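These notes open a run of structures that come right after.
Nothing in this text is a laboratory measurement; each read-out follows from the coordinates by a stated rule. A quick note: this is a predicted structure, and the numbers were derived from the prediction, not measured. Cβ atoms are built from the backbone, for glycine too; each structure is taken alone.
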Structure 1
Amino acid sequence: MISARGFHGWRIVAAGFVLEMLMGALLFHAYGAYVVLLRQEFGWSKTLFSVAFAMARAESGILGPIQGWMTDRFGPRVLIRIGMTVFGLAFVLFSQIGSPPTFFLVFFLMALGSSLGGYLPVAVAIVSWFRRRRALALSISSTGMPVGGLLTQVVALALSAFGWRWTAFLSGLLVLSVGVPIARVFRHRSASRGEWPDGEPPVAEGGPAAADRSPAGMAPAVDFTPREAMRAPALWYISLGHGSALLVVSAVSVHLIVHVTERLGYSLQQAAAVVALMTVMQVTGQLGGGWAGDRFNKRAIVVGCMIAHATGLLLLASATSFPMVAAFAVLHGLAWGIRGPLMSAIRADYFGSAAFGTITGISSMVVMFGMVGGPIIAGVLADRTGSYELGFRILAALAVLGSIFFVLARRPSLPRRA
């Protein structure tokens, strides 16, 4: 048996953590801060920024099946290297924008780069390298995103000290100097280095250690083809539930900072502190959720997270004081952290790892409607009513409704083959 310390899979997990941290700190969590400054300089509407974010997420969903196939075909390393190069160069270009068309074009490139070099290829590699400890490995890697949220304070300080143009330019250089070289760590299959998944050789079917080496509720490993997965209702229920959760996540990512600066009069640094609290909770949730996901029923855990998403957003919609905002940050952060990695873990448990990238890419065509719809619903209603309250309440109701999809997403029957 290869020790965990020497197992290359953990190096892939660490590299995935770094990539997620870069994208979380520089773009995903920092986007709201850029929105505040760009609105001050150019006077652009909230709807414009919502549409830009939605457009980028739609691009990710539309290209998902192609990207998933490319990752399965050519391996994660190639996609990550290309993606990080595009992401870094797009940040450099972002520092020079001055009109809505250039903003849309450059933000599209930033989103394309982060998609090609981010979540999907990292998850494909981890799913291939882990089975028994899959949820834990995905959770540790995904923790980079909320840790990046903690660094939003640093980005906010840079934005205040140097301005958004210099901050964007330096962010691009950081991605090119760190994100591109780290791609070399990624290997598609453990067999390429002569290693076993989890660093452990297989045990005999039904042997004394077999029960201890099987994830909670996992059936014997069977790899579905993309066509077989598409026939299973579970794939679409998971996709619809995931999209419902992202209605809340995407709306918060775009509009949280604007909401608390306008409604409660917070400064940019105070708003970043709310993001920091939320992401501390997200880190806590991811590590605890990864451990729990390998031991308990993942679907039941996710249903609870959906209720927490909705409750937190309702608190944010009505917030008039810091305790209400803090309660939102705790609930939403924990729910996001626990639920996020379990999305990939459930798909891999149900459909296997051989075509995981393609199957996840197919699923993203449905999931993208959550990333697209959340910011637009909140932004358009805020422009029309002068408040985010109605939009947030509608999204909370949709999150509760979305929990039903996870209740219905039972494990599919094994495919019948000649």
Structure 2
Amino acid sequence: MNSREIMKIEDQYGAHNYHPLDVVLSKGDGIWVYDLEGNKYLDFLSAYSSVNQGHCHPRIVKKLTKQAKKLTITSRAFRNDQLGLFAKEVCELTGMEIMLPMNSGAEAVETALKIVRKWGYAVKGVKMDKAEIITCGGNFHGRTTTIIGFSTEKLYKEYFGPFTPGFHSIPYGDIKSLEKTINKNTVAFLVEPIQAEGGVLIPPEGYLKACQKICEKNNVLLVLDEIQTGLGRTGKLFACQHEDVQPDVFILGKALSGGFYPVSAVVSDKEVLGLFTPGEHGSTFAGNPLACAIAREALAVLQDENLVESAAELGNYFMEKLRTIESPHIKEIRGRGLLIGMELTDKAGGARRFCEALEKEGLLCKETHETVIRFAPPLVIKKKDIDWAFSKIKMVMETVK
């Protein structure tokens, strides 16, 4: 079947909750993906940073295949020979004491919400059912009904209420609002170091450090959602390390499996995550041996191939080049590492038409919040590939009217 036939079938039988570009991908290799007709594209989205290690990395393929032939799942009713080692390696990377594995990023966020509430009641002494969590406007933490309830994006939440109470939203990057909103019932502040889905929004310098101090002063847990920004994407292993910040709770996902399998994790110290008791929380698939083996190899690839350092170097190089483009459509270039946003002017006519033009040139990008093009290639990309991509971006931005 050709791409047009596949798209027709998908449009007929699939729910229309996405607006994808009209390209049908059937193969991936490193930074490159191919459609059914054999056309080659440079992936500049990385499945929203899930494939930091590149598509179908041979080491991870080998590990997946080997483990899949041995044992794929046991459920947490029994132990397996991969989970403990995976937990140890994640804790060593994050500087935390214990880890709880989950599957999707949204599940990990939900897990964090549950445990910080329990910490509030069991440790801080908040009255039962009074715990409050502070979040930021423009956030994106997932799609469950609880999570969309504290989103400020109308599209994400309209028609899906009623929502879970106990959340307060403040402006992103506003320290004074955080100080003002914290009260005796506040148990946690949940925040993204960079709002990737929000348009690659970077808070003021020193923001996370100030948040950490305010949370410590008020006995509030700092919870960092590093699902998209973590594991090398911004040129540090974790984005919070740009400010030398260590949160109370890490939420990880996406690149944790190199794009092979849904793997996420909540990582914290025993005082917090150790509060879970048997039966209070769990998942049939979470922590299965196949997931853990894949994730362990994905983490090893990040370190062995120096992908974090490469993201820092190439990200700076790429942003410098992007800022040389002379186009009336471009309002701002911003980013860290290989997480870069090109914000367009209101008169540019939206970001999607530029993404469609780039697709025709062999470069796959995606718009976010209508006016921002996000550039986030796999971290295995090389300088010559950055140069090639830049030539396409420059041509499109300077010629499309």
Comparing 1, 2 on relative contact order in percent (Cα under 8 Å, 6 or more apart), the highest sits with 1
Using distance in nm of label points 7 Å out along Cα→Cβ at positions 179 and 371 as the calculated read-out, with 3.0 as its value, let me know the right label among 1, 2.
2
Of the structures labelled 1, 2, one was used to calculate helix-only ellipticity at 222 nm (-39500 (n - 2.57) for each DSSP H run of 4 or more, over all residues; to 500), giving -25000. Name it.
1
Taking P(r) over Cα pairs in 10 Å bins from 0, in percent from the coordinates of each of 1, 2, which one would give 5, 22, 31, 27, 13, 3, 0?
2
Computing Kirkwood radius over Cα pairs in Å, for residues 155-298 alone gives 17.0 for which of 1, 2?
2
Distance in nm of label points 7 Å out along Cα→Cβ at positions 27 and 147: greatest across 1, 2 for structure 2
Computing distance in nm of label points 7 Å out along Cα→Cβ at positions 139 and 307 for each of 1, 2, which one ends up highest?
2
Which structure, out of 1, 2, was FRET efficiency 1/(1 + (r/R0)^6) of positions 283 and 315 (r between Cβ atoms, R0 = 30 Å, to 0.05) derived from, given a value of 0.30?
2
